[in-house]
Structures are given as C-alpha cells and as structure tokens.
Structure 1
Amino acid sequence: MPIRYLTVCLLLWSAATAIADDNITDETLENITVTASRTDTLINNVGSSITIITAEEIQQRGARTLASLIRDAAGLAVNQPGGMGTLTQVRMRGAEANQVLVLIDGIEANDLSQGGEFNFAHVMTAGIERVEIVRGPQSALWGSDALAGVINIITRPRSPIQRSQVDIEQGSFGTSQIAATVDRSEEALAVAFSAHRTVTDGTNISRVGDESDGYDNTTFNTSIRTDIGPRMSATAQLRYTDASIDFDAIDFVTTGLPVDAANVTDTKQIYSKISWQGKISDNIEQIIAVHRIHTRNVNRTGNPVDDKTEGDKRSIVLQTNIQFDAQRLTLVAENETDDFTQRGEATFFGDPNRDLSTSRNAFAAEFRHDGDQYNLSASLRHENNEDFDDANTWRLTGLWRATDSIGLFASWGRSIKNPTFTERFGFFDSFFGNPDLQPEKSLAYEVGLRYHAGASRVSLSYFDAVLENEINGFVFDPDSGSFTARNTAGDSNRDGAELEASWQLSSNHSLNFGYTWLNASEPFGDTSVTEIRRPQHTASVRLNSEFGRVNFNIGAQYNGSQFDKFFPPFPEPEQRVKLSAYTLVDATVRYQLNQHLVLQARLENLLDEEYEDVFGFRSSGFGAYGALQLSW
C-alpha cells in the first residue's frame, strides 16, 4: 500500500478521535450484530470490519433503493448499468459480485439462476429495519458464497414496537412509489408486514435513441414470531417479489453497444423460512430452521422461445449454542439441495435446455471468548460437496482493548467459492459453460484500529487477500469458436485500506465519512492487470442536521475511475476501456407537519453527472421526488 494513502488515513483517523463527543451514548441494540458471528455479539467485541445502517439513517436519507443506500459504505463498489431496476452488482474489497453472500433475515438470498450473485436492483428500503455489512473471509461461518463478506438485510424490528406507516412518493422519470409497513408486538406474538409498489418510466440507457427503459416492482414481506412456551419460540417468514424491467439489445454488427429494443426481463423471487428456537437449559440453546428460495428470470426478446432460468434452494440448519461464562461454543449442521433449470431455443450452436441439481452437507463450529480486555474467536467448517472435493474453511479473529475507547483488531481466514451452475453448464449467445471448473480459494487477513466514544466511531483497517483458481467467465475458446469459463492460472491479489467515521458533532448534527483505497489485480499472461469495475478510490461524506421540525440530510459519493471490457463486432478482439470518475450528490429534507404526518423532498444526482458504471450503458441524470409519510 502506498505510504501516502496510509498517511492520509492515519491523519483522518487522528482528527476523528480528536473531535469525538464522549458525552453522547448509543442505544444498546444498535451496538449488537447478528451477522459477524452465528449469535448476537456486541460490535465492539468483533475482530472484523463491520458497518451498520440503522432504521433512523434510512429514514434520514430518504433513499428508496438499497443500492443507493449502501454506496456510502466503505469497501463496496456498486455497478448499475442504467436507472432503477437494471441489474445491480455489489463487489466487496475487490471480489466478484457472486463472492458476496446476501442474507435477508438470515435467509441466503443469492440467486442460483443469475450466476450465484444477488441482484440488488429489486430491494427497496421499505420495511428494512437494519443492514449489516461484515467484510472479510466469512465462509467458515456462512459457507461458499461468503468468500469476501456478508450483507444481511434485516426487516424485523429488534425491540417490541407498535407501528403503522404509509409512504407515497412521486417524482422524475414518471416514478411512483407506495409502501406500507405494519409492526405489532404483544406478549407472546410479534408480526411485521411490509408491502411496496414501484413503477417508473425510466430513462434511455443506450447512448443513442430515445426509448425509456421502464421498471415495475411489487414486493410483500412478512414475519410472524410466537412464543410456544416459557423458553421456546417459532418464527415464519415469507418474502415475495414480482418485477419487470425493460432492457436494450446489443448491436453486434456495427457498434457493439446497446441499442433501443422492446426487450423485457420478468423476475419472481420467493424467500421463505420456518424456524424453532428454544432453551434446553440455562446454558444451551437449540435452533432448527428450514429455508427455501425460489427464483425465476425470463428474458422476452421477441424470439419464438423465451430464455428462462430458474433456481430452487432448499436447506435445513441445526444450530446449538453453548454458553460457558465468558466463552461460547456454536455448533452448526447444514444440508442444502440446489436445483437449476434453463430453457431456451435449441440452435446449431447447441441446446440450452437442461435440468441440473447438486447437494452438500456442512458442519461448522465457532468458539468465542469475550473477556474484559481480549475477544477471540475461532471458526472451522467442513463441506461435503456432491460435485466437488470436500473443502475445509477457517477463520481466526482477535480484538485487544488498548484503552476504554481504542481497540486493535485482526482476522485471518480461508474461504472458498464453488463454481456456479451458469459457469459450469450455462448456455447463451456464444457462451458455453465448463463443467470441469474448480472452486475458487481465498486466503485473506486484515488488521485495524477501532475508536468508540459515545455516539462517535472511527474504524481504520488494512486488508490483503490472495485468490487462487479465479474463474474468468468469458474466455474465448478457439477450438469451438465460442466463449467459455476457465480457472485462471496464477493468483489474483486484492489489498487496500478502509476508513469509516461517524461523529456526533452536537445533539442536532452528525457527520459520516468513508474512504476506500483498493488494488485489485488478476494474472494476464506474464504480467497482471487491474480487474474491471473496481475503482481504486471511493469515498463518501454525509451531513445530517435537525432544526426543530426539519431534518436536512446531504451527501456526496465519489466513485473513482475504473476499467471495463468492451467487445466490438467480430473479428475485432475485446478491448479494455477506462470509465471516468464521477461524484453523486443527493439531498433530502423532511418536515414533521404533526405527530403523524411528514412531508419529504428528495433530490438525486444534484450535479446532473453523466456517467457509466458499465461501458455503453448510461445512468440516470438529475431527479426530484416529493413524498408524504403517514404513521400512527
């Protein structure tokens, strides 16, 4: 890491600790994470980098999509080729999008039918109570998809609450949104329900033409928890999304760039979970959970046969938590079955129609010691895969409190990512999958400083990861004249530094800041090149101020220049192109008219930046939105 970047981070960290306000305290629940360990843990006991986005911050921001919300977080790069609804990828610390595990209330939500990654485009903020982002190797705790980290979307309130709320918003690009949430908690029963409907005419994604690419999304989310005894409870959860997005075609003959077309992708997602949790004794807790995730994506392009992919994941999880004073042992057993279906038109290039399945069994253990000055954890996981060799992953973390306010933390671990169905068996355009792919393996560590005084926090960390067997998903095969996926010879390297800080400047004003420096490279012949869609520098700053009944929130997000790939018309070879840096500025004003009614004005892309996250795909310009929020 260049000395100048480390020096800048240290100076910023020093300035942050100097202005921290010791007289302001956090709410207890905001100091607990459910993602950095398999059980509830205080954030200040965690030996990994973690970011928490609270319900209060979501409300202050007024952001309607999860993707726009998490752009503020350090270590994340968001790529969205167009406006609302377009496929949105999130990369963590230079890793691929399918190497980040996304949980929705603990349900593994990565889409088997979309290359094993999660499409953030379809998640609106309605009903979200909290977002936890844990960076670093997490496979020992959460399995294959968590090679680079975990993002957990939590919709259930963490404390008893009686609340109903309706939000109505209208704005630019013919956008309309309506959302409703209901939370009810009684002595033995808690119910959380949310529903939202989003419709937008969208904007023109291609560089030419004038066709707007519209989007609509309907989502329902419900959770019911009931006590079935003095020490036992049961929970049922269901989330359903039905979305449709217009998308453009690619001009493979003249430009190789997007052109207007009447193409549509229809998406359906169902996430469900039933769990039982009970105390066997004062020191032993047992959890049994059954998950099922079903996703379907249909591309309608006017061809005689629509292209369709479906994924179905079913899992059973048994978890036992044993408490010994300051020590805790967690044992986990999992069984998972994955089914993949692809349908399309058979041509002389090949037949895309196939039905595939795989399964695995996993056993994991986590030991934690939470002392007055030291916190240590050790995790080990063994996976028995039907289609691959058995795999072992592990993680070690530690935290030492140098003072009451300053802690030093470190983590070290081995993670894996199994090849996806798409990489192994997918077929589309001129791509043919490679069934002989091997799992990717990563060895990563991080070291960091954490400062906490009242409501002010600062975290500075340096990370380094080496990836073996990285899968290149678009390699030209001269023997067949098509593209395929292959494991890359040599190692891919990802290292960098992150700084996150939040300061309570006074009782009415707070300031958040984040910065990431990243170096992500992959082998290229006898040398190495920077991996695509990984900006070297990203940063964000956000100010929130209260003036009586008025809350004002303004933020800026800087995304540095990055590389992408461009595939010109045959026979020209692929090209590496550079995407320009850009800065997005947004502002939200909320006015509390009375106890039940809030008026809101939100401005996005205030500078009207013209930018591209993916080469050739234009993003939206300036947008203005007005909303009414009724709660009781």
Structure 2
Amino acid sequence: MQYQNIFKQGNIGELTLKNRIVMPPMGTNMAGHDGEVTDELIAYYEERAKGGTGLIIFEFTCVEYEYGKGFARQLRLDDDRFISGIHRMSNAIKKYGAKTFIQIHHAGRQSNSSLINGKQIVAPSSVASAAVGEVPRELTTKEIKDLVTKFVQTAVRCKQAGVDGVEVHGAHGYLIGQFLSPQANLRTDEYGGSFEGRIRFLEEIVIGIKEKCGDDYPVTVRLSADEFIEGGIDLELSKKISRHLEKIGVDGLHISCGTYESMETIIESPLLEQGWKVYLSEEIKKEVTIPVITVGAIRQPEFVDKIIAEGRADFVAIGRGLIADPEWVKKTKEGRVEEIRTCINCLHCIHSCMANKHIHCSINARAGRELEFKELKRIPAEEKRHVVVVGGGPGGLEAARTLTLKGYDVTVFEKSQKLGGQLHLVSDPQYLKKMNWHINYLDNEMKRLNVDVRMETEATVEEINALNPYAVFLATGGVPKLPQVEGNTLPHVYTYEDVKLQNLVFENKKITVVGSGMICHGTTRRLAEAGNEVILIEIPTKASKRIGAPTRLRLLDKLRQINVNIITDHQVTNITASTIVIEEKATGKLTEIDSEIIIVAMGVEAYNPLEEKLVEHMDNVFVLGDAAGHASLEAATRDAFEKSYILETIVTERKEDIVETV
C-alpha cells in the first residue's frame, strides 16, 4: 500500500486509532439555536467518518454558555440535557470505525458582549484583545475555581455521552491560553505571577478530568506553540508548558499557533505554503514522548506521509481538506489520489461562518448540506438523455461532473485550449499552485468519467440543436469589467486578461492598475517585478469583498515591498492618452496621474451570447457562474451542482407551468 505511514495504527493514551488522520475541531454554525446537536451537524460529521477519518474531534464545545460562548451557534455541553445529542452524534461516527473526541472551550476575552447578551466579557486580567476591542472584567479567584469545575464536569459528560476522549482547548488565545500568556495574565494571586501560577488553571482542569474520568480516559491539550504577538506565548515557553503537561498526565498535544490578533496564522490564506507551521509540532515533539498532532493547511497525501515518516509528528490534522473532500482518507487508501478534491485555502468556509451562516465550501457544494443533498441518484437507464454544457470553467465542469454521475450523456464545448476558465488568471505563485489543484481535479474528473469534451470548439446554436439535448447549461463566463468613464477604450487601456492570456510584456513603463482582488494583486505584482513603475488604485470589487482583512493586508504589504504605490479611497473619473484622473471620495479632490499604460482588474460582467437564441428552440436552458452574474468560484460551483442535482425536478416544474399557462 502506498502512504503506509498514514495507515499505521496509532495510540493516544490507551485508545487505538485506525490511521494517523485527525479531523480537527472547526466551528460550523450548525448547532441549534440553544447549542444543541442537530441532524444536519450529525450528517456533516458522519460524512467525514464514512470517508475513513481515524479521529474526529467535534468542534469547540462550550463549558459555560453565560460567558464562555465564542460563536453564534456553538455546541454546548454545560448541562446534562445536551448529553443525549452528543451521544447520538458520537454513535453515528463510531459505526464507521472512527474515534471521537470533543474539544471543550471557553472564549474568555475573545468572546464579545453581543454574543453573551450584552454582558461584559471575562478574562484572567482586564487586558483587552486588540482584535476584539472590549475590555474584559477580571475573574475572581472563586470564579476561576468554579470554571475549573465546569471544564471537568463537561469532560465527565463527554464520557457519559460515549465520546472516546476530550481535548482541552488551550490554543488560539481563548481563556486557557489567556491564563498561560504573560501578555494576557497579569494576576498576582495563585493563578498568575509566575509560570507555576499561569499554568495552574490548566493543570487543575487536567488533573480534575483524570480524577473524575479515570487515568485511562484520553485527554489531549491544544496549544498555540507560538502566538505571534508581542509578549505572548512563544515556542520556548510552549516547550516548557508541554513538558509540564506530559508530567501531569496529558495523553497528547495538538499543536497550532496564533490568537485572534494573529488570525492569519490560525487559518491560513492561500498565500502561505502547505504545512508551513509543522516546524512547531516538530520542535514540541523533541520535548515530549506523548503523541503530537500537527496541523497547518496540509493537503496532499505524500506531504502527510512524509511528516509521519520523518517523525515530525505522530498524527496529522486535516481540517479544511476534509470539508472540501470528506473522502480524502478513503481515496488515499484506495490509490485514487488524483480524485481528491483538494482544498485551495480560499477561506470561504471561514467567511461563511463569520457571517453567521452555516459552513460552506467554494468547491464542495454539499458541505454542511449533506441532509439536503444526499448521495446522487442515477436516472433510470431508459431515461438516459443528452445534456450539453457550454464552457469549461469551474461551473461548467461541476455541472458536467454531476450530470455524468447521475447517468446523463454530457458534451462539453470549450472554445480555448485548456479547461479551468478564470481560475487560470490567478497570478500569485502560492495561490496559483493551489488553484491548479482544483483545475487538475476537474480535468481528471472529465477523463475519469469519459465526458465528451470538445476543446477549441466554440458552440453554436446549430451545433447544440444537432445534438437534440434534453437540457443545455450555459457557463460561458464573463468579460472584464471596465470603469464607466471617458477614455476607457483608449488603446493603452488593457485588462488583466490581456496581460495574462496574451502574455503582454511591459518594461520600464509608468503603469497604473485599477481594481482589487487576488487576480488584481497578482497582476500588479508581476508588472512591478518586471521593472515597471506601478501604481495601484484600489477600487473595491465583488472579488475583493471575498478576501479577509488579514489576507488583504498581507497582499498590500507584499506589493509595497516591491515599491508599488497604493492609493485607496479614490475613484476613477476619466482617462486620457497620458493620464488617469482620480477623485478622493471624502473630499472630492482630483489628482492627475501620469500613465503610459493602464491595466483594469475590476472583475467580470456576464457574457451570455447564446441564451436568447436557444430559448427560441428549447425549454431547458440554464445559465451558470459568471454568465449568470455569479462572480465567485463558490457561487459557480454551488449553482452548477444544485441545478444538476435537481434537473429532473426543474424540468417537471417547467412543464407544469407551461400546462397551467396554456
């Protein structure tokens, strides 16, 4: 078997796991309004267990809902009435041979008053998190001891619910991490003032769990080995903490990093390399003999296997990778690595939860909706029909994949020489590498499923009609959007597509780039690196709104490092043969910028030349992705999957509408 290290059994305490893959705890916003387990949440985790994951650590679960809540719909186990739901969820997972842990959690100063009914947040000391901006109330000594009891009681309920073990959340700047941190804990009583004082809270929790649940009940602790904030926990302090935790009976360490103030180190953007923080677990592993779990945008089986083979960690946590493809482990074990739908680190799952929606994935439309979209049902053989897809971008290919799996004969028309559409326009080297993972996945699916893909063929109404299709999906994409100002069609005005697809080369030119988003930043970087004098007029676009604030700041910083002049809070008023005129939004002040070349990267507008003609001849015409005005990978994928999944229902409803109209 390939990747043998991944599929070796491993132990955490006395618990044996069937392989070395861990699903780490990730908030989903899928608990009920009171923090209870829901059927949707069970189905979500069950899908990952069915896919072969060795250990599933249920998302962070609140030990005190009054002050400890960290999410709008966070799981809770601070009362016996929640045991039955956890028991039902654990049983659903364990029937597939997976083991289950629960991560027990209190947000401390990383909660906020709106989450806890207007109350003041609490912490070891009255030191605000810069990311939250609310000054917490310092906990009394009695309250701290009560919280120790609540953590322990929650762990007891985990065991009563049939959960195999418990993970104590001491990472990411939450309450336990706040006690451990010299920056957040300024107490002078028994819970502060020294290493022994700062670690006492966690120590009492661990010892209490072991006393109540038994020495053989596995307890792991998640740690931020480096918080990456001034005065916070660093790697040397984490080594000392780790040695102490092993000494008091902890069965394993789950090594992460960061706090809300360094969020980009907790949840990596596409700009960071795969496994960039494995070095942290590697350093901790040198200090302890108990097993260590590593994490950090780890995506590819060969990378995972190498981590274990080299002894850098004992287990590997794959988080967003299992959101994107619940069958990651199964496909790896069966030698179907090319079929893995690899996470591209786009952060859409995070953004959806932060917007108080349930978890979504930009490349897996079923994530979080497993009950709504169960396994695809093939149409009866006698109903097998032809479907045409126009456009080989992500929306068109997702439709082709889904329809083929359902049993349709699918023909894809793609006018260019390669599949992938707008995904090829990403320029940042790290992000492009990840985007290529998805392009390769879609390309491979077309080959694996024997889809009739006609490259370098621009579909016409006549060609489509000649196939007599049951339905047509138009995924013809979009064309670059231009600012609606005088001079936007002058010959020195180009789009990002011109630069990327035509490989235009400019040297020693004064260039102004207008726009924002990943493609815009990548284009700007390439132009600056080629020796041009580049100014970026950052204009908000739909694409830029999908980029988190930390990622945006990182992108802008990278541009400044290569001497790009960045101008924000302006709009373009007109373009001349040698200048671009911008207006400051706040004051109305006009500025004229000398520009030999102007590059526009403001996103796309719909390109849909076939729909109007096709609907004259057929009823079942559907428009997808950019062609329908959905300017994101997630929207294109979701739209394609949904319409393909319920195609027969849509067609039936349309027929009924026609009958009623007649």
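Work out which structure the value 0.20 belongs to, where FRET efficiency 1/(1 + (r/R0)^6) of positions 316 and 372 (r between Cβ atoms, R0 = 30 Å, to 0.05) was derived from one of 1, 2. Walk me through the intermediate numbers first.
Numbers: 1: 0.20; 2: 0.50.
Only structure 1 yields this read-out.
Out of 1, 2, which has the highest value for Cα Rg over 2.2 N^0.38 Å? The partial results should precede the final answer.
On the way: 1: 0.94; 2: 1.04.
Top value of Cα Rg over 2.2 N^0.38 Å goes to structure 2.
Can you spot which of 1, 2 the value 4.1 was calculated from, given it is distance in nm of label points 7 Å out along Cα→Cβ at positions 412 and 596? Before the final figure, lay out each step's value.
Values: 1: 6.0; 2: 4.1.
Here the read-out was taken from 2.
Just checking, which of 1, 2 has the largest value of distance in nm of label points 7 Å out along Cα→Cβ at positions 340 and 484? Could the numbers behind the result be given before it?
Values: 1: 1.5; 2: 4.6.
Of structures 1, 2, the maximum of distance in nm of label points 7 Å out along Cα→Cβ at positions 340 and 484 occurs in 2.
One of 1, 2 was used to compute helix-only ellipticity at 222 nm (-39500 (n - 2.57) for each DSSP H run of 4 or more, over all residues; to 500), and the answer was -1500. Which one was it? Show your work: numbers first, answer last.
Details: 1: -1500; 2: -10000.
So the calculation was done on 1.
Please compute mean count of other Cβ atoms within 10 Å over residues 468-475 for structures 1, 2 and give me the label with the greatest value.
Values: 1: 18.4; 2: 23.9.
With respect to mean count of other Cβ atoms within 10 Å over residues 468-475, the highest-scoring structure among 1, 2 is 2.
Which of the displayed structures (1, 2) returns the greatest value of FRET efficiency 1/(1 + (r/R0)^6) of positions 108 and 524 (r between Cβ atoms, R0 = 30 Å, to 0.05) on calculation?
Details: 1: 0.35; 2: 0.15.
Max of FRET efficiency 1/(1 + (r/R0)^6) of positions 108 and 524 (r between Cβ atoms, R0 = 30 Å, to 0.05): 1.
Where a number appears in this text, it was derived from the coordinates with a stated rule and is not lab data. This is a predicted model, so every value here is computed, not measured. Cβ atoms are built from the backbone, for glycine too; each structure is taken alone.
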